[in-house]
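Below: a set of structures, written as structure tokens.
We did not get these values from a lab; they are worked out from the coordinates using the rules stated. What you are looking at is a predicted structure, and each value in this text was computed from that prediction instead of being measured. Cβ atoms are built from the backbone, for glycine too; each structure is taken alone.
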Structure 1
Amino acid sequence: MNVPVFDLTDIERTVTSRQVLDTVQDGLIAHAEGRTSVPPPLHMAFPEADGDCHVKAGLITGAPNFTVKIATGFYSNSALGIPSNHGLVCVVSARTGQIRAVLDDRGLLTAWRTAAAGALITHAMSRPDATTLAVFGTGEQARLQATWLAELRTVTTVLVHGRTLHRTNALCEQLHLHGLNARPAAAQDAAAADMIITATAATTPVLDATHVRQGAHVTGIGTDMPHKNELPPALFHRAQVIATDDHAQCIDHGDFGHAVRAGATTEDSDIAAGELLKAPLDRPETAITVADLTGVGALDAALASTVLDQLLR
């Protein structure tokens, strides 16, 4: 049997951001309810090339397909004029074990899944009147987080903090094209926003917990391997609500795990992100809330199945 291979162009014209958001929301809720199968991810690091690779698999109970995904991030690629992220998704029948398709997405579905999860949980956990967003990071993921959050709620200002002014200004220009009011910001100013999303490959925290205001929400999406760290333990100590997309993963290699090992919070202090998507969060106005997202393989399965169904139509 010839296995169909769909490329980036096929995938990009197949689904909308709204379909991605809906699929990821359903997947996070299913995961919170225990209706998924997600083995531990495989990680590989390539420090000499400033790169990493992870392999994730997942299944939503009762779904016709499961997936195995390879995703890479080589963060010096921008100097070579090539994308930092790459990968592919193998869609396999959960009933026969036959490979149904290969999605040669170059990491796009991982980017979409990550952006949707970050936007959804940031919207769910932030104050209803929060309108100022800060993004730490200047890559594709920072852009997607800002633009997709703006599909869910009003975002009046986007403060962008990056390592270089050139890349920071470039992201601001991209966000302007999406109708967002964006401007560069120092780390302290960005950390004082209503909503904060960190989308970096940092190995040490990118913000100071003392700069985060009461009533703010912070989502970290970049700590997906043990050596990475975006959010300081002190931030989890200040938080009144902590959400994780997968408790075991976040303990093993997430910012939540760093905070637990530092004694800043307890191992049972988190709630499943999917639970917060089922009903509005009853949060005090002055509460600081934090979400640690490490990426769940079942979401890859759900999104890949949605995309494949559309492609085959």
Structure 2
Amino acid sequence: MIDDEVEQFIAALSEGAPKVQTMTGPEARAAIAARRQPTPNPDDVRSTEDVIIPGADGDIRARIYQPHGADDTPAARPLVVFLHGGGFVFCDVESHDAFCRAMARGVDAVVVSVDYRLAPEHPAPAAAEDAYAALVWAAEHASGLGADPARTVVAGDSAGGNLAAVVALMTRDRQGPELAAQALLYPVIDPACDTPSFTTYADGPYNTRAAMEWYWQQYLGTPDRIPTEPVDLVAPARAADHTGLAPAVIAVAGADPLRSEAEQYADRLAAAGVPVIRRTYPGLFHGFMTMLALRAGESARQLLWQDLRVLLDGVRPESA
């Protein structure tokens, strides 16, 4: 059941929305950027700083958000490395600026938002490698940022949720940096696009199966969406082993083609002994968490901040 506010919000979003699956990557990127709204909450943080992070294949742009309060707090703040959504093709630190400000305030954390390379110009696993390089840099520079590397979170929404899940696997397999938690917001998990929710919500609201298939084609560089790179760097559910991963918070949009794969990934992690907090929001659509103008998303954000604070305090809840 979708309530009136959400229905009206979806209608406004859908009006004139570009059909990305009919475009090239650069065309879709320009069309989405043209719909961007000003940041409504600039005062949520004390300061921001744009930095350049060295990567194996070139520089990576990032933005650091410092929450309000003195730098000389008794305990260094948590560190959140955030990976934006956008189907691997569009969006950047600007598109998710408001959400990162809200997260820095809500979790009282230093947030590093990463401008990873985009497809189709940079196919998989370029984005994942950039995300991991940014995590390594942030952990190494944590003390200078006023953050505690022992309380590091990797987080992302949609395609960024895919990258966050992949980075959690990479940190385990590459022996660090150690993560205190991973936060996956309606994550993109697998290129098959064949779960039950892809049938139920093939035409939306807002996100569609046709769009998801197109995103995967751009990212993988192949029309049949079969991963050609090491599968762990593309489709996290297909990894052979999920033991030893960081505790996870997984937020699921109830009316979303991605619902089933997000819930299945939560179950897979729990079965491997990973503490998981899964929250499914019936009646909400893909992208709701980062849209600050949507009042129905505010309680979900507050729960996310609370869940992260619990995990960062060292509490290991039973999977739920």
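Things to note:
- Entry that produces 26.1 once mean count of other Cβ atoms within 10 Å over residues 164-171 is calculated, selected from 1, 2: 2
- Top of 1, 2 by FRET efficiency 1/(1 + (r/R0)^6) of positions 4 and 196 (r between Cβ atoms, R0 = 41 Å, to 0.05), largest first: 2
- Among 1, 2, which structure scores highest (criterion: relative contact order in percent (Cα under 8 Å, 6 or more apart)): 1
- Label whose coordinates, when distance in nm of label points 7 Å out along Cα→Cβ at positions 60 and 188 is calculated, return 1.7 (choices 1, 2): 2
- If Cα extents along the principal axes in Å, for residues 108-171 alone is computed and equals 36, 19, 17, the structure in 1, 2: 2
- At a computed 1.1 (distance in nm of label points 7 Å out along Cα→Cβ at positions 84 and 140), which of 1, 2: 1
- Test item: Rg and Dmax of the Cα atoms in Å calculated as 18.0, 53, pick one of 1, 2: 2
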